[in-house]
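Read-outs throughout are calculated quantities, based only on the coordinates presented, and are distinct from any laboratory measurement. Source: prediction; values computed, not measured. Cβ atoms are built from the backbone, for glycine too; each structure is taken alone.
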Structure P
Amino acid sequence: MSPIPAKADVVVIGGGPAGSTAANLLAQKGYDVVLLEKTTHPRVTVGESLLPHFWKYLDALGAADDIRDAAFVKKSGGTAVWRGMVRQMRLMDFGYSRPPLHVERGEFDHILLKVAERMGVKVFERVVARKIASNGSQRRVSYGNLETGEEAEITCRFIVDGSGQTGVIANQLGFREFDRDLRFMSVWGYFENGDYAAQGGLVCPMEKRYEIPPTTVQAGIGDWGWCWHIPQKESTSVGLVLALSQQAEFKARGANLEERFLEGCRRAPVVGELLRDATLVPDALYGIRDFAYHPTQLAGEGWYLVGDAAAFVDPINSAGVLTAFYTGSAAAACVDGSLKNESRIDYYTKVYSRLVRPRLTLFRLSALPEGQNTYQEDYQIALKAARLDSAVEQELLMVQTRLTDRSLNLAPLVAIDSGLAYNTHSNRYKENIQLTRLDSDEPFPAPVAGLQSVA
């Protein structure tokens with residue numbers, strides 16, 4: 001590894017999608033960009049479902065061909081199992097010409113980082129950012145090199161923090177607050193073999209995943225917990241998201257985390273049956289608690305928070321990577337504008353917050369358990385983002401929330417602005433889907449009415 005330089009125009013902390021996006025776009029503008037990543041890619045990251053919006057960002061990054069060549073599994077849409085009702089939607093019905101994907105995030109993130117490096121970003125892995133400091137127009141990032149043990153610092157003009165849940169800047173400056181309305185824990189792992197749900201309620205074996213595109217399955221468990229099922233290239237990502245009221249019961253079941261997780265998956269409507277013949281990949285269970293949070297500030301004197309370093313909510317609407325691309329792109333544009341005209345630094349700091357906070361807030365409202373928002377100011381904030389979306393994009397968000405009985409979360413926005421498409425009828429999703437097995441007369445068990453307990 002070449003020596004870490006003593007100075008750069010921009011230091012990016014973190015090599016996830018948000019950090020690599022900001023670094024890539026700034027390097028394309030000709031800036032000297034250094035990216036510090038504490039792990040080594042490909043890193044362990046949860047398997048994820050991506051909405052088709054992401055392709056426009058890949059085009060800007062010069063990464064579309066690389067992702068296409070990786071041959072990730074194409075998804076056709078979503079299947080929601082909620083209170084005994086099976087609903088489905090097809091994303092191509094919303095006018096998208098390129099497919100949504102199910103991706104192994106370790107590989108996906110690694111590709112984005114390599115493309116950023118190709119664009120001129122100086123990437124240093126196993127280097128952990130410790131803290132930041134400012135001195136006039138200069139910023140300093142103190143870091144530790146985990147390979148050499150060296151402790152040093154790098155001087156720059158701007159810092160983009162994409163450090164994810166580590167939240168280097170937010171935690172140092174005290175800007176992070178946990179979301180009191182999203183007190184969940186999540187446990188996830190990977191299964192080999194098993195079945196998946198395709199469009200039309202067709203249940204297919206995993207070997208058909210490239211021939212018959214799968215859907216992302218979301219199954220409600222308990223009051224407002226849920227389970228995801230995401231078929232990928234080699235395995236299926238499965239996770240449990242449990243509300244506070246479910247966590248004690250979950251922990252009381254089984255002698256260890258693996259037993260509890262398997263039992264929880266078995267009890268999840270439809271997902272349990274899809275996993276009937278599947279095998280849990282050993283030594284690949286992960287968990288996190290109280291994972292939803294937001295910052296009280298998104299940008300400041302010479303720094304920007306992007307991706308999960310800025311905020312994180314329940315991933316039920318597959319908005320995580322899109323948020324990373326959006327915030328990484330917005331931060332890059334604001335840093336570029338500031339470097340070109342330093343008299344407008346304060347202006348771009350405010351622009352970033354005005355662009356990003358409403359988008360994050362709208363994603364949060366759409367993911368909340370229905371009727372559980374206690375941040376009443378969020379409706380006016382989210383409205384600014386909602387009004388920027390096209391009618392089709394508004395309809396897509398509305399359909400996503402209807403699939404999982406969350407559509408009433410958008411009602412206060414419609415009460416303020418009746419021109420929004422959140423209360424319109426949509427024929428782009430279907431209800432009362434009957435699940436049937438491909439090439440088999442064996443019936444597929446119907447989900448029971450009411451939400452099943454996870455334990």
Structure Q
Amino acid sequence: MQRLRTLLGATGPRALLSDGRLAQSVLPARDRPAQGWDVDADGFAAVDLLIEDGRIAALRPHQAGMEGLGLGGALLWPGFVDAHTHLDKGHIWARRRNPDGTHAGAAAAVAADRRAHWTADDIARRFAFGLRCAHARGTVAIRTHLDSYEPDQARTAWEVFETMRRDWAGRIALQGVMMARLEQYLGEDGEALAALVARTGGCLGGILRITPHAGETEVDAVDRGLDRLFTLATRFGLDIDLHVDETGDPAASGLRAVARAALRHRFGGRIACGHCCALSVQDEAMMTETIALAAEARITVICLPLANQFLQDRVVGRTPRWRGIAPVHELRAAGVEVVVASDNCRDPFYAFGDHDLADVLRDFARIAHADLELGAWADSVTRLPAALLGHPPLAIGAPADLVVMAARSASEFLARPGAERVVLRAGQVLDAALPDYETLDDLSGQTAGA
């Protein structure tokens with residue numbers, strides 16, 4: 001890989017990358033070769049890719065004997081797009097652990113940490129640490145949810161976000177999501193929240209938590225809150241991205257409620273629902289009916305395999321009985337677009353992670369039994385999240401933002417987490433190192449090197 005890095009680093013404004021293996025699923029249909037595409041058992045095909053002046057000028061099936069920079073069959077990926085993160089709460093594990101590993105424990109720990117520590121400087125340093133990790137790993141666009149439960153803290157988080165969005169423009173495209181309770185959108189507060197999001201080109205979102213009126217059922221209250229949310233999204237021209245059914249309760253019906261609200265309002269924007277774990281523990285009839293509604297409403301489901309496996313079905317002293325993720329194969333079979341994302345990193349909701357979508361996809365493939373069709377799922381961290389965020393996909397004329405992995409097959413890719421890679425931005429080798437953990441030591445009261 002070092003030889004390849006050196007060769008790629010020596011290329012000029014025009015370079016032909018020969019014999020890389022690219023998944024057909026990452027390309028828009030219009031840019032897929034009409035013929036000669038020889039897809040292997042993993043879902044990848046050998047391609048030649050021409051770069052001119054930092055952009056993709058041509059892409060065609062590999063022709064033996066072509067002069068160019070030979071990749072030797074290395075897997076070739078578009079820049080990764082992470083559609084669900086929490087950069088404002090990342091990297092607090094050292095000062096605020098999850099006491100029991102449960103979702104309730106995570107929520108309580110983060111709330112306590114938010115009240116105690118989340119100044120603009122604290123958020124900005126942890127946020128930037130996460131961006132530096134993602135940048136070095138080959139990520140080109142990120143959507144991050146921003147905790148906005150308290151007015152003063154919400155203003156601080158969004159001010160930091162706007163600064164980061166400006167400072168990182170050209171390296172990572174950032175999009176924010178309002179992480180609020182559904183009831184916060186009611187009344188004048190909802191107008192103010194929507195206006196704040198609209199100023200940054202973000203999305204309305206959060207959790208389906210609302211207090212019912214006297215005599216009102218919880219289902220009716222959620223419908224009332226969703227009607228307000230969709231009305232605001234339509235008025236301000238915003239997309240919607242919600243945390244839904246992040247539980248092992250088979251009675252959870254958040255995805256169904258969102259789908260019905262979208263159909264009721266004939267909503268024309270993009271809708272994403274993250275988690276949707278409860279679908280996997282519902283009976284077949286209810287699951288099938290809910291998935292059909294989600295497909296009709298054109299909802300994208302975002303699977304968060306790492307945090308979901310970490311939190312779901314966790315009971316102290318008992319082995320978990322299920323894997324915690326949404327039924328991704330059934331969703332895809334029904335026509336629902338499924339995106340895979342990293343979610344939390346080194347905070348009470350997930351104690352590990354490094355903002356590396358390649359590693360997230362590796363774990364997803366094993367957890368979801370997508371390992372035998374990795375190429376078909378390559379779009380879940382590239383083309384599909386790019387469309388969700390409005391980011392340009394890998395295509396003719398697009399920037400040559402690419403990742404060349406030190407692997408030639410799905411087996412080699414899955415076998416070595418954190419595998420070496422060469423990241424190209426606008427056709428040039430990216431020189432970006434991962435940040436040292438010790439740079440955040442003072443935020444948790446640690447001593448560097450301790």
### Task
Name the one structure among P, Q that mean count of other Cβ atoms within 10 Å over residues 216-223 of 23.6 was derived from.
P
### Summary
Computing FRET efficiency 1/(1 + (r/R0)^6) of positions 96 and 256 (r between Cβ atoms, R0 = 30 Å, to 0.05) for each of P, Q, the value 0.10 comes from structure P
### For distance in nm of label points 7 Å out along Cα→Cβ at positions 32 and 280 computed as 2.8, the structure of P, Q it came from
Q
### Message
Out of P, Q, which has the highest value for mean count of other Cβ atoms within 10 Å over residues 48-55?
### Response
P
### Query
If you work out distance in nm of label points 7 Å out along Cα→Cβ at positions 104 and 288 for P, Q, which one comes out largest?
Q
### Message
Quick check for you: by FRET efficiency 1/(1 + (r/R0)^6) of positions 64 and 296 (r between Cβ atoms, R0 = 35 Å, to 0.05), which of P, Q is greatest?
### Response
P
### Query
Of structures P, Q, which gives 1.25 when Cα Rg over 2.2 N^0.38 Å, for residues 112-319 alone is computed from the coordinates?
P
### Task
Compare mean count of other Cβ atoms within 10 Å over residues 8-15 across structures P, Q and report the one with the greatest value.
P
